[in-house]
Structure 1
Amino acid sequence: MGLPEINISFIQAGKTFVKRSGGIVALILKDTKNTGLIEIQEIEDIPNGYSADNLDYIKMAMRGNIYPPNKILVYALDVDESIDDALDFLETCEFNYLCMPEETEQELPKIKAWINKMREDNKIKVKAITANNVADYEGIINFTTTDIEIDGKKYTSNEFLPRLAGFISGTPSTQSITYANIPEITNIPKLTRVEANTKINNGELILIKESGSIVVARGVTSFTTTTDSKGDIFKKIKLVDTLDQIHNDLKKIIVKNYIGKVPNTYDNKCLLIVAIQLYLQELEKDGLIDSGSTVEINLDAQREWLKKQNIDTFNMEEQQLKEYNTDTLVFLKAKIKLIDAMEDVYLDISM
């Protein structure tokens with residue numbers, strides 16, 4: 001008879017995790033033509049009328065890295081619209097990275113607040129790449145290299161954001177963008193190694209010259225202030241991307257197959273646990289997470305909820321706690337260990 005159909009959905013999501021590389025970029029522009037949202041997958045999809053700069057931004061975003069982005073969502077603001085109009089609209093759209101090349105200093109806090117709301121309140125794990133924005137948040141990437149020269153034309157940090165958003169979105173899940181070459185760049189300002197290290201440690205995404213190429217120094221988010229609940233993994237774009245994709249995959253399948261459709265019994269909770277484990281096992285096979293990931297009922301959370309319902313749990317056995325009716329709530333916890341890309345090599349050669 002084979003596995004239940006829902007379990008197959010989890011397995012397929014895990015199997016295609018790497019193959020789905022090539023995310024979606026949301027690009028906010030200011031233009032009096034083609035206002036509102038337009039979805040672009042191919043060059044032929046770009047309508048006439050955009051300004052020369054905006055057309056350049058769209059084409060930059062489409063270039064990608066190993067893969068091109070799956071598509072570009074272009075939201076053009078008319079003269080009487082504000083960034084709030086674009087953000088309100090994009091709240092219902094599916095994408096991975098947001099950028100606005102003509103962002104102002106006053107708009108940066110709005111972008112951070114919106115990304116925070118999407119990630120923490122709405123549980124939609126999107127990110128933004130901004131310029132010269134000390135956000136100290138894993139959902140914001142802070143790009144600070146300026147005077148980027150391409151074929152004699154110089155780009156500011158802001159103007160280069162679409163290229164980076166597409167570049168990151170087109171990087172496979174198994175790779176980081178550290179030392180990834182952006183081939184069309186012909187020159188950037190020189191940095192000493194000390195200067196570059198200082199910027200990286202401050203949560204700045206920068207470009208450097210290395211072995212005759214111009215590359216991303218290290219794929220870092222703007223997050224720098226670690227806590228007991230948020231460690232160094234939140235400083236790395238690759239690792240945050242992996243966590244976000246896991247969250248989005250599981251949320252999507254659970255909403256589609258479980259929420260409002262399955263009785264909240266202990267047996268069905270166990271089936272959900274098995275399904276999530278099958279998904280994580282596929283990620284283990286692809287080297288995205290380490291082997292030995294676990295999923296189980298969160299007894300601490302379940303016990304705390306029962307106490308709030310004035311239910312005495314003091315003499316309950318563990319199995320009794322697991323099987324107790326929790327109304328519409330399901331308390332689970334998972335433990336995984338992310339695998340990063342190879343970035344630092346120390347080689348001692350003896351003679």
Structure 2
Amino acid sequence: MDRSASLGELLAALGPLGPLVDDERVTDVLVNGATGVWVDRGGGVEPSTVLLQDERGVRRLAVRLAAMAGQRLDESSPWVDGLLPGGVRLHALLPPLVAGGAHLSLRIPRRAVPGLADLRAWGAVDDLAEAVLRGVVRSGASFVVSGGTGTGKTTMLAVLLGLVPREERVVVVEDVRELRVDHPHVVHLQGRSANVEGRGEIPLTTLVRQSLRMRPDRVVVGEVRGAEVRELLTALNTGHEGGCGTLHANTAGDVVTRFEALGALADLSPAAVHAQLASAIHVVLHVDRGVAGRRLREVGTLRQDATGRVRCETALSGGPGAWVRGPAWGDLAARVGATWPGGGGS
């Protein structure tokens with residue numbers, strides 16, 4: 001189906017929400033039943049002037065959108081996580097799991113694939129940050145982009161993948177396809193949920209294993225959030241350099257703890273996680289969202305101490321225009337070939 005025609009069909013189906021989804025500034029549209037519609041234009045969630053009818057009208061909208069995503073939404077299947085035309089990600093939840101009517105969350109991808117120039121224009125990075133990011137990709141260091149919900153992790157990852165040399169093959173594994181990458185050789189693998197009979201599920205663990213048989217130069221897990229962490233760590237310990245993904249974490253220092261928790265889902269002991277993590281992930285890029293918008297806030301490196309435990313040590317903190325060198329700056333600078341403004345690598 002033609003992508004533009006599909007997006008037009010979606011905008012028509014959205015009714016009063018259509019103009020919001022079609023607004024290039026909007027990244028998220030949130031419908032809290034019939035009580036209100038909220039949007040995020042990059043500076044945080046704010047109320048919209050759009051009004052919906054009543055709870056029954058919102059439910060009909062949710063069911064209609066679920067059908068467009070190829071899924072069913074009713075009492076026997078009261079939630080949906082799917083992909084709509086134009087790459088819009090849909091999450092819908094029905095009562096009684098949520099009070100006040102059906103709730104919808106729409107994540108809208110950017111129309112144009114952003115690059116480093118866009119991150120600079122948005123204030124997300126500066127000269128030093130750009131040099132570090134380019135160096136991370138060029139050096140083949142494995143990395144994760146960490147941050148909270150809506151902080152721009154996926155956008156940052158897409159920008160970095162756009163810097164991968166054109167002769168390399170990038171294989172991306174995602175639950176729901178969100179990453180849009182400006183690169184000529186990207187293969188997208190997407191998981192599949194179980195059908196209403198509970199069959200047909202294809203989890204990320206399976207897809208990560210499949211990706212390793214596709215001759216990847218870079219293995220990418222769009223969001224590491226489950227047992228697939230075992231396959232990813234194994235891949236990055238067996239010659240697949242430059243692998244990467246995003247990870248939910250409040251700070252760069254929380255990344256190791258987060259890996260421990262995900263490892264438990266894959267029946268990995270903390271000791272096993274630390275043993276693999278030490279040589280699997282080299283750099284942590286932490287992003288956040290504040291009054292100044294989304295930006296790169298901290299860069300860290302993972303180090304293993306004498307007891308075998310891994311910790312994240314800060315190389316840079318503070319954010320664009322206010323960077324402060326941390327104890328790991330020397331290691332990071334040596335690995336990625338970056339220099340401190342004014343000269344000197346450490």
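No lab work stands behind these numbers, since they all come straight from the coordinates. The structure presented is a predicted model; accordingly, all values stated were derived computationally and were not measured. Cβ atoms are built from the backbone, for glycine too; each structure is taken alone.
Numerical summary
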| item | result |
| --- | --- |
| Computed 40, 25, 19 for semi-axes √(5λ) of the Cα gyration tensor in Å - originating structure among 1, 2 | 1 |
| Structure from which 3.2 was derived, distance in nm of label points 7 Å out along Cα→Cβ at positions 15 and 95, options 1, 2 | 1 |
| Structure with the greatest value (metric Cα Rg over 2.2 N^0.38 Å, for residues 71-222 alone, set 1, 2) | 2 |
| Structure with the greatest value (metric mean count of other Cβ atoms within 10 Å over residues 55-62, set 1, 2) | 1 |
